[in-house]
Each structure stands twice: as structure tokens, then as C-alpha cells.
Structure I
Amino acid sequence: MEVQMYRSLRTKQVLNIIRVHLDVLALHIRAQNAGLVVRRSSDQYSFESFEISPTTEAVIGTRGRLRRCFPGPAVAISQDRIADASFLEPLADLLAELDAETPEEAWPIVTKAHSKVIETRHTVHPKFVTEMLTGILRAVGQPLDVRRIYKHTRDDVLWKDALKPWRRSPLWLFLRVALQTSLLRSDDEDAHVRYKSFMLVFMTHLLKGAFGASLPSDVLFVMTAKISRRALKLGAVDGNPWLEYVETTLGAVQQELSGRWYSVEKNPDPLGAQRSWHPSQLSFLQDTELTISKLRPYLAKVPARSASGSTAHHFTSDCGRRVSQCSSSLPDLTLLTAMDGSQAHLHLADLELWVRDCLHDWLLANMKRRDTARPSRRSLTSTRRQPPPLMQICRKTSL
């Protein structure tokens, strides 16, 4: 099986690829957020399309991973139709144009400042590939029932002080989907065994290249741990022809890491930062003994010190009593009759404030009591004869 993948599409390029009768052609149509996989069988071509990056709402609103189904709609086209230049050339032009431009209808629309604008921070709807192109192909072909796979994809939408949010690479997801659907066979009991086995061998090949390039130990360790975890989850057993290659590579890398660690243990100071430190010359008793020769004379003079005179001044507040702002009792009106006139305005303001804020609550709490009028009468009686300062203020206020 021969597979070719392209990120940038051109009309002549698409025509040449299809005409050489490739087994699988994977096209990443970037401007439409879509993937298209063309497969050639003995008597027909199949066109399988799917969405690559999920919507922002689906990513943010899901806990954990998204469970997605691939591919989407599939259409079968006869080889005679594909060989017709009048059909193949417009199809290649359409694919090249969809890869280069995104129609406004595919962008999500939001309302900002009472006007509708295109939201470029969201993903593009792949309807021009999954719906429009599929509809065109169905007019000259027929729907095809293909075996589909389910993938638990992990995605992120990270945005802060940027034009567009950070998303996981859509190309990497597209490659994995194209590989897994291409390696899938109709008689496979598990749809993931072939793909996971291939990924295990592929990652081992990358590890071998990293080992040959003498990459840092932490990188080699992480790659080894990742491959070991994949092999454990896959449940690979002895007898697989590729398992020996994986085990040999892992063993060589592990031996190299052990040798590097042994050299570190043998020479704990490779940079020579501790050459001036000689622990054999250290004395614990001398280093922990503290002598303060001038402290004793200082402590002997402390009892003989004379107390310094206090510079504190007595403070007397000029503010007298105030009318209490409490709804559980009536205000003390004796302040109005006993005041000397210097704070008359202040006490009257307190009384008006109590009437505004507390009178209603006091009435609600004491309305049904039989003796409610007694304290009110006493308060009013005490203020019947008002002193001259209060009368003058009332007259000025009325004027």
C-alpha cells in the first residue's frame, strides 16, 4: 500500500497523484478544517471526509476526552468516472480552491457592539467538504458504508492576550486518523491493534534516531517510558516479528542511560564546583561554638538604667453623647433638653436620622404592645419645654 499526504494542494498536483493510481491519498484541507481520504480499490474510488478540530464549545464543555467517530460521510465513485478528464479536472480545481480560501459562510457569526461579525477565534465549519463536496460526489456516485473508528481525543483551547487561542495540532490528528483507517481491515477483531503496533514501531524508530544523535538523558528516558507504556497497554507477546526490534532498541537505550548515571555517581562534581570544599578539615565543635564577649557587660548595665520620662499627653474628647441609632428603643430625647447649645445641630441631625432609618422598624416591633404610647408620651413631655438654643435653631430652620 502506498500512501502520500499533502498539506498544500495544487490542481496539477492532485491530478498527477490520482492518475498514478495511488492506494491511499490523504488531503488536509486546511482552510475548511477538514480532511479528505481517497482510497482506490479494484473497481472504484472512495472519498471519506471528516472534521478535524472540534468546536470550542465541545472542547470546553467536555470533561476529560472527546469521543469522536471517524471518518464522516463516504462516497464511492467508479474508476471510469475518475478517468474522465471532464470530471477529474474540475474536482481537482475545487479541492485546490477549498484548501486556499475559506468562504464567509463557513465562519461562525457572533454579535459584537450590536453588529454581527465573523469570529475568527473559533473553528471553521467543514460543511463545504463534508456536505457540499459529498453532495456533488453522491450525484455521480453512491453512498458507501465503511468501517469507522472511535478515538478519545484530547484537545485544549488556551487563550490569553492573543489574537487566536492555542489549539493542539490538527495535522497530527489528521495523520493519525488517516493511518489508522488505512491500516484497518474488515476481519480485524480489534480496530486499534494494527495502528497501535505501527505506532509502537514508529516511535521505536524515532527513539533509535534520538539515541544515535546522543540526545540528553531526560529526553531518552521520557521516550523510553512512553514506548514501554504503549507496549504494556497493547499487551504485546513474544513471537511478533517487530517486538524483537522494540526490545533491542529499548535495551540499548537503557544500557546507555545506566552508563551515564554510573559516570555521574563516579564523579559527583563534574563541573568542579566543590573542589575548594574539604570536609575532612571541618570541626563541628568549633563551628557550633558561639562566643559573645561584649554581651555580659551590656547585660550588667541594664538594671542600673533609669526610667525615661513619659512624653504621653492626656487626651480629652470634645464630643459629647450622641443619639443612639437603634430601632429597638426610642432615642434619648433628654439630650435635646439638657444640651448647652454647642451641639444642637448635631443632636437634631441624629434625631432626624433615627426617624428616617429606625422609626419604621420600631413601629413594626412595638405596634401591638399595650404600653407602646407610654415611652413616647414621656419623651414628648420631656421636650415640651425646650431651652432657648433649641428654639432658636427651630426658628432658623423654619425660616
Structure II
Amino acid sequence: MGIRLDGTTDTISAPGSDLNLGQSGDSVKVASEVQLPTAGALSSRRININGAMQVAQRGTTVTGIGVDDFTCCDRWRHFASAGGQAGRCTATQENVTDLAGFHKALKLQVTTTETPASDESYGLNTRFEVQDIKGLGIGSANSVPLTLSFYAKAPTGNGVFCAGIVMSGGGSYIEEVTIGTSWSRHEINIPATSISSHATTQSNDVLLGLEVQITLMAGSSVDGHANGVWENGGSNRATSNQSNFYSSTSNNLFVTGVQLERGTKATPFEHRSFGDELARCQRYYETTYPAGFSEGHNFNQSYPFSTSHPLAFNFIASDDTLTAQSYTFQVSKRGDPTVRLFNANTGSANQAHTYKGTGGTNTSTSISVINTSPTHVLIGTSLSAINECNESYFHIVGDSEL
């Protein structure tokens, strides 16, 4: 059955009916509970990376997380407002079976408690380059409203948490949410702001422009943000109602499905393939370690490295004992990365495991980073004589995080 709108009010009640819009100015009203994008395309709505916690290149468990350390899930760090903070937690990438549509989550488990000093705060934090937020127009006449949404539960340590965005050198928008013992989706509607002091002061496209944060604790001089408003500055990332997640070693928090998008309403979480999400993460951090192993892991094994699966370089001294080779990254980095090298056997830094062949010996040799670029790294070593070669096995980590 088809109905053509001709200026009268028409209603479709038959299942499978067609609605033909043929007049200029015709419109369709959608039930208020239906969630649709309020601006932009149906795809590529989610601005942030690894919101479903799929990628964990640093390993599925990271212990002793404290001041500005990264968690196990890529792009998610443990923000600290001051050095020397005592609280510590363990981060794990958890399999999810009790939240439809998701199979991974980030879990934080407190291992060392802390009552924050007045200037101390912790938060779960992800960061964005300036060039990736320019289209949001924050602090200009072209500013658009944003919506931050995420799923969370705190079987222990539940209470009031503050979440929102912080502009580098600019303003911040923070809002209280109550995280309970079971999964719930939290939605924070961030209004457009044309106030210039709210804009980032950073002009370099590849540097920090915006942060998304879920605050975990805050001292008395950094918990003065008003609830649900834009303010100047980014030191206050919580209201005075913020709970102290670090009050007990029994406390844990699960987070997944984080989505920052344009518009005034949270749309269904935009899932991406693992390969797509991994490539986006590798712009900031890339490792040759197998999945589940952190950098510096001691495999305690030699050739053929059935678990370690390292790189193999054949250094050759053709006319000088100093020799080098380059390694091309899988994804171009945000900037010149910090590169770390690890022995494929012992995990020792700035070493390679060398294999001398049948009847020979397994030993180690020193290797070093000569220079780096966003696309590759040059790695060198010194051999004992001209025309000597050295079969070297090692792992590479390239770090270009914000």
C-alpha cells in the first residue's frame, strides 16, 4: 500500500506500507523514543578510538597503574593531576557476557588506596589531536553540540562519577553520573559554546586538543566544577559530589561502549571491525609482540621462537663494522615516535638475541635506535669485523601517544 502526501494529514497503519513524499516541505515525524543521528552521516559518527575496548596491544593485563600510565586497552590512560600520587590499580581487558552487543570491557581494580590531597585527582582518559576536533568548532560561532555516552558498572565502589570533555588550554564541560552495580548507559549532552576562552589554545594539528574523561577521585581544590555547565580551565574535572573510587581495594569499575559524537542525542554505539580499530590505534602505539604480551616480556626461548614470533634482521658489515637496517611501521605515526627495542628471548632492553646456527651458540648483542620518523625507524649495531653478519631477533615498540 502506498500513500502520497498532498497537503493533508495522512497516517500509515498497515505493516509494510510505503510513504511517498512528493511535495516540497513534506516531513516525517519519528516517535520520540527512536534514536537517530541528529547531525551528519549514519556512519563515522563516533569520533573516539577503541570505545568498545577491543584492542589491547600492551597486553590484556597491566598492573601497578598510577600517574599517567596507560591501561591495557589502547588509547585509554590513567590521568593524574599531580606527580607522586599513591593510588594504584590493575587494568584488565575483560570478556563481557552480560551486556548485549559488546564482548569486551575495560576493568579497573584498585590495588592501593588513596585519599587524595587537595590538588590530586585520577581519571580514565582518552585524547584527541587538534586536527580531529577542528570540525566541532568549540569556542567559535560554528560550534556544534556533542553527546558523550558510555556503558559502565561498578559492582563495588559505585557512586557519583563526573565525566565530560576538557579542551587543551581552554574550557571544560563536566557532568555527574551515578554508576551502579549493573550495566547502564550514561548520556551527557554537551551544548555548543561560542565562548572563545573555551576553545583549545593549541594550534599544532598533531598535538593534544581535547580529552574525554571519567573522573575517579578528586581533591578539594580540583573538585569545584559546576555540574552540567561549560567553564574556563581544565584543572577542575569533578564536582564536590565526586566519589573516591580509590577508597578501598575492593572497588572495581567496568567501562565499554564509549562514544563521543556530534548532536544532541546519543545514537546506538557505532561498532567497527577489529582491523579498523587496530589500525587507528597503531597511529599512536604499535608493537611487534604477539597479542596478549606486554613489552619487555621474558619468553625464555630461542630459535625458532614458537611463542615470541620476533622480527629477524640480518645485519651485515660490508665495508664498516657499524651497520644498520630500517623497519617500516604498519601505520604512519602521529609524529616521530619513541622507539623501544627488546631481546626476543629475555626481554632485555636495547638487545637482540643472536643465533649462530647449527653447532653454534645463542647469545645477545647490543642494538640501538639511530633515528626515527613517522614511517620507519633505523636500527643499528656494531659487528666485530668487516664481512661479518649477525642474525638478530628482537621486538620493536613505537610510541607516539598524546
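One of I, II was used to calculate Rg and Dmax of the Cα atoms in Å, for residues 110-197 alone, giving 18.4, 57; which?
Going through each structure in turn, the value belongs to I.
A value of 11 was computed for relative contact order in percent (Cα under 8 Å, 6 or more apart); which of I, II is the source structure?
Computing relative contact order in percent (Cα under 8 Å, 6 or more apart) on every structure in I, II gives 11 only for I.
Of structures I, II, which gives 66 when percent of Cα pairs over 21 Å apart, for residues 142-333 alone is computed from the coordinates? Present the calculation step by step, with values, prior to reporting the outcome.
On the way: I: 78; II: 66.
Checking each candidate, the match is II.
By the measure distance in nm of label points 7 Å out along Cα→Cβ at positions 190 and 294, tell me the structure among I, II with the highest figure.
I
Out of I, II, which structure matches 82, 49, 20 when semi-axes √(5λ) of the Cα gyration tensor in Å is calculated?
It traces back to I.
To which of I, II does the computed value -500 (helix-only ellipticity at 222 nm (-39500 (n - 2.57) for each DSSP H run of 4 or more, over all residues; to 500)) belong?
Source structure: II.
Bear in mind that the values in this text are calculations on the coordinates, not laboratory data. Keep in mind that what you see is a predicted model, and the values were worked out from it rather than measured. Cβ atoms are built from the backbone, for glycine too; each structure is taken alone.
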